[in-house]
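**Q** The following blocks contain the structures, represented as C-alpha cells.
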Structure P
Amino acid sequence: MPKVVAIVVAGGAGKRMGAGVPKQFLPLGGRPIVDRAISALAASPRVDGILLALPAGMPADETASYRGGPKVLQVVDGGAERQDSVANALAAVPEDAEVILVHDAVRPFVSGDLLARCVDLAREHGAVVPVVPVRETVKAWDGKGKTLSTVDRSGLFRAQTPQAFRAGILRTAYGKAAASGLRGTDDASLVEAAGFPVTPIPGEEANLKITIPEELRMAEGLLGEGAGFRIGLGGDAHRLVEGRELWLGGVKVEHDKGLLGHSDGDVLLHAVADAIYGAMGDGDIGLHFPPGREETRGISSRKILEHARGRMETLGFSLVGLDAVVVCEEPRIAPVAQALRSSIADLLAVSPDRVSLKGKTTEGMGFEGRREGISAWAVALLAGLRPSSGSGTGAG
C-alpha cells in the first residue's frame, strides 16, 4: 500500500481569478494548471499515491481523465472551503499511509527536490512547511485613518505547499479541528493548534501560487524561460496481408488488406509513440510493450499512444508539435489525412494545429512501392515545462 500519499486540493471555485471556470482548470502552456501540479507529484519517486479533491458536482466525463491519471488513487468531492476539501480527501487516505502531503492545485512548479525534502523531513520532524522570506517592506493599517506603520519583516515568512505531515499528526489535527469548529487558513495552522510543532524548511520562489490574472501571466513567463526542448524521431513498418483490418492513426481505413502485427499493426501510431518516447529519452514501444506477450496480442495502438501521452504528463513534458508521414502506394492518404490528423490530436489531447500529417509514395520503389507494406515516420518536439527554481530562506 502507498506509504506517501499526496492530497491535491482542487475543489475551489477560484473566484479571485475572475475567469469563467475555476482557476485550477485554466490552461497554462496548453494544459490545465491542475494537470501540471498532478504531473509534478506523480513524477516524484517519493510519492506513492495521489488523492484529488475536485469541485463537487463536476460531470463524470470531466473527471474521468483524472481518475485514470498516474498514481491517482481516488477522486473525491471538494467541500465549501479548502479545509473541507482536505478533510474529504483525508478520509480516503489509506490507513497505513505514513506521510501525507497536502498541495495546492494551483502550484504547478513544485520541484522534485522540494518534494523529496518535504517527505524526508516530515518523517524526521513530524510536520514541515516550506517557507520563503518576506522580502518587501510590510505595512500595517488599522483601517481607520491614512497612517501606516512599518512592521518588522525579519521574522516573517510566506508559507507554501506541499505541507508534509506524519499521517497520525494530520489526522489528529483535523479531528480536533472538527470537534472544536476551528477553521484554519492552511493545514499547518490546524496542526499548530493541536499542539504539534511545525518545522519550517526552505521553500522555492518559483513555487508560485496562481490565484489572480497577474500570477497566471507570470507563470506563462516562467514556462517560456524554463522550457527545455527535446526532439524525437520515430519510424515503423508493417507488412500488408489479407484478412486484417487496416488501422492508421487510430482510424479504420477501408482497404482490401491490413497491417500484420502483434497489435493492430497501426504503423502510424507506432511511429508517433516512438517519436514521443525518444524525445523524452524513455525507450521505445518495445520497452513499454515487449513483443510476444499474450496479454497485449491484438491491442489497439490507441492504447499505446495513450500510454506515451501519460508518460509525457508524468515526466512533465508537453507536445509542441508533431510532423508525421505515411509512405505507401495505396490506400491514398490525402482523402483520409484530416481524419487521421484529428484522431492523433484527440489521443494526445492537443489542438489539431499542433499535428501535421501527409502521405508519400515511392513511385514503385521498395516494399511500399510493390504494395507489400506501409511505413511511417514521425518527428515530435516536446517542451519540458519545469522552470528552474531557487530556494534559500535560512529557515529550518
Structure Q
Amino acid sequence: MKKLLLLAFAAALAGCGTTDESTDEAPAAEEPAAPVAVDGVTDTEVVFGTHTDLSGAIAIWGVGVLNGARMRFEEVNEAGGVHGRTIRYIAEDTQYQVPRAISAANKLINRDKIFAMLMAVGTPTNNAVMQDQFEAGVPNLFPGSGARSMVEPFQKLMFSQHGTYYDEIRAATKYFAEKEGRTTPCVMYLNNEYGLEILEGAQDQAAEMGLEVAETAAYKITDSEFTAPLIRLRNAGCNVVLMGSVHRDTILILEAARKIGWEDVVWVGNNAAYGQVIADQESGSGEGYYAFVHMAKIYEDDESLSQEQRDWMRRYRERYGEEAGLPAMEGYRGADLVVVALERAGRDLTREKFIAAMESIDDYTDIFGYKVVFGPNDHKGVSESALSVVRDGRWVTLDTSITY
C-alpha cells in the first residue's frame, strides 16, 4: 500500500510540470467563448413587438402601420430573411388605453422576449411603458407618436421617424400668420398628453410672434358634442383653429362647425389627424382642412408616381383590399429601416450592434422620396413638415419642407 501511495505522489508531481522555460510543450488551447444570449434573437429569427391600437379610437393608425410593416417583413422573409434570420413581428391590441398598454408591454418584454419594441402607437401608451422598457434594455423604435417625449431628452435606446407634434403646430401657427394673415389663433385639443403638447406649441409660437391665443377648448376622447365649445371659439374671433385631435373627433368637430355655419376660419391639424377618412366625408365638412405631417399621402391614380411607388400601392391593395394610406407608408418605411439596420449590424446580432447600425443611417431616402437621418447623438430622424390640404375629397400636398 505504501509503495502505491509513493508512486501516486510521484505521478502527481510529474503532472505539475516544470518551471524550466526551455520546455517544448505547447499551451492548451482555450475553449471558445459561448455566444451571449440576446432576447429575441435565435439562429433562425429575430423577434420584434408592438403595443398598438387595433380596435380603439386611433385604430386607423394602428392597423395601417401594422399592415405596412408586415408587408415589408414578409417581402424580406420570402427572400430568405436577413443574415439567415426571418423577422417575426408580434402585435398586442391596446385599444389606445394605458392599462392595456402596460399589460401588453409586460407580455412582450418578459414573456415573448422581444429584441425591440417597434412602432408602438399612441403618446400616453408609449409614455406609460417606456421607462420600464428602457430599464429592461429594450429599444423603442419609431413609436407612432410625435410627442417630444419620443425624442427628448436624448435616449440611446429610442429612435423616431416622425417630426414632433410640437414642431408641426409651431410651423402651422407661423405659416398661417405670415402667409395667410391668420393672426387670431385658437386651440381645440384632447385633454391628454398629446393635446397639451399641441396647446403648448401654439402658445409658444404665438408668444414668439407677439400674438395671443384668443381662446382654447379642451375635451375628452369620449366626447361627441362640440357645438358649445365651437360657439365659444367663434365668439372669440378666431380665424385659425389649431387642433390637437385624432380622426374621429376631427370629423365630429368639422361636422359641427359646418352645421353652425362657421365658414370664415381655417382648421389645421397634424399627423395624428391625417387620414383619407376625413377627406371622404360626404357632407364636405373636411374640405379645406389642413394638416402638417412628416410625409404626405399618395394616390394610386396620381400620374406623378414613380414605377416603384405604383408597384408598392398595387401590392398593398392586392394584400389588404384597400388603398394604402399614410399609416401604411409609415409602417413600411419603419420596417425597411429595421431591415437596413439588421443588414449593417451583421450576423453576430446584439442590441449594441443594432443601435450602432441605426446610428450609421445618414443617407436613407424612402421609396416615397422622404429622407431620414440619424447619428450617434441624433435619433430624431425628421426635422421638416409637409403641408397638405383636402380639396375635392383628396389630400393635396402644398409643400414638403416647412419649419418654424
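**Q** If FRET efficiency 1/(1 + (r/R0)^6) of positions 167 and 215 (r between Cβ atoms, R0 = 25 Å, to 0.05) is computed to be 0.20, which of P, Q is the source?
**A** Working through the options, I get structure P.
**Q** If you rank structures P, Q by FRET efficiency 1/(1 + (r/R0)^6) of positions 191 and 263 (r between Cβ atoms, R0 = 41 Å, to 0.05), which sits at the top with the largest value?
**A** Q
**Q** Let me ask something else. A value of 27.0 was computed for mean count of other Cβ atoms within 10 Å over residues 103-110; which of P, Q is the source structure?
**A** So the calculation was done on P.
**Q** Sticking with this one: Work out the source of 0.05 here, i.e. which of P, Q gives that when FRET efficiency 1/(1 + (r/R0)^6) of positions 87 and 255 (r between Cβ atoms, R0 = 35 Å, to 0.05) is computed.
**A** Matching structure: P.
**Q** Taking distance in nm of label points 7 Å out along Cα→Cβ at positions 111 and 135 as the criterion, which structure among P, Q has the greatest value?
**A** Once distance in nm of label points 7 Å out along Cα→Cβ at positions 111 and 135 is worked out for each structure, Q has the highest.
**Q** Cα Rg over 2.2 N^0.38 Å was computed and gave 1.17; which structure, P, Q, did it come from?
**A** Source structure: P.
**Q** Determine which structure produced the value -12500 for helix-only ellipticity at 222 nm (-39500 (n - 2.57) for each DSSP H run of 4 or more, over all residues; to 500), calculated from the coordinates; the candidates are P, Q.
**A** Source structure for this number: Q.
**Q** Comparing P, Q, where is distance in nm of label points 7 Å out along Cα→Cβ at positions 183 and 375 highest?
**A** That would be structure P.
**Q** Given that mean count of other Cβ atoms within 10 Å over residues 127-134, derived from a single structure, equals 18.5, which label among P, Q identifies that structure?
**A** Q
**Q** One of P, Q was used to calculate volume of the Cα convex hull per residue in Å³, for residues 279-366 alone, giving 135; which?
**A** Label of the source structure: P.
Every read-out reported here was derived from the displayed coordinates using simple, explicitly stated rules and does not represent laboratory data. Since we're looking at a predicted model, the values are computed, not measured. Cβ atoms are built from the backbone, for glycine too; each structure is taken alone.
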